[in-house]
Structure I
């Protein structure tokens, strides 16, 4: 790395960085991994279940110690009802969306994702929400996260994201 034309911060950071050009990633069995991305069906296709490195990494992640606080452990919720503004039967078979007279009980929950016990709710953090519709046909759930750049393009990077949060 060339530091001559860098900023003062670059000069300061050179004592805390190292070159990993000779290092490589390995499997649990010590086999070298040439590519740290998931195997996909085509350039932008879905992740393949035959990706052994991905399965190994996710399995290892699932069996780690239980954290002090599970993600989405703290949040706020509200009960209410949902009533459709119109008949959407041309788009769906769900009764609660096809009949404007049906009032469907609903529960909504908003949560923070990480943070140790006692942490503030006002810090910048990934936020989550869940909405549960209690319909005559069964429960219908909608869940989501608000994160500036979502990891879903490559599933193998999910454990690294959670460790960073």
Structure II
């Protein structure tokens, strides 16, 4: 871990497929998701859905150091490849975006979204957003599709960032 004082350290973004991540880091990513979605939001659902292990799924996460194996995960999201769109081109889905409670308000998920959307490029990307976050996702080009719905008792909105391809 870096000897640089915490107040001068800039959080680092990491990205990998599950096959490229060491077990301890993947565990820390999944633990943060369970802590936020299952425990904090009181949504008892199977967080481990198998999609994290798909070869095209990318995990994005932020730590306080350059070494992703030697630091706590502060925020994470995953980027999925969905079945091809009507034009046969790639379609992506961002999900499981969350931040550790003690690090909220620092713009960490926004940094992760920027990185993930750089990878998506001009292709369409979907997200099932908690309703209170639609404005934030709108700043990244996502537009609401359809009506608000409940998922695990929490209001959500389907959103699409249309690609130019």
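Mean count of other Cβ atoms within 10 Å over residues 12-19 was computed and gave 16.2; which structure, I, II, did it come from? The read-out comes from structure II. Looking across I, II, the calculation of Cα extents along the principal axes in Å that yields 50, 33, 30 traces back to II. Taking mean count of other Cβ atoms within 10 Å over residues 20-27 as the measure, the highest value among I, II is held by II.
Values in this text are rule-based calculations from the coordinates and carry no lab data. Predicted model, so just to flag it, every value in this text is computed and none were measured. Cβ atoms are built from the backbone, for glycine too; each structure is taken alone.
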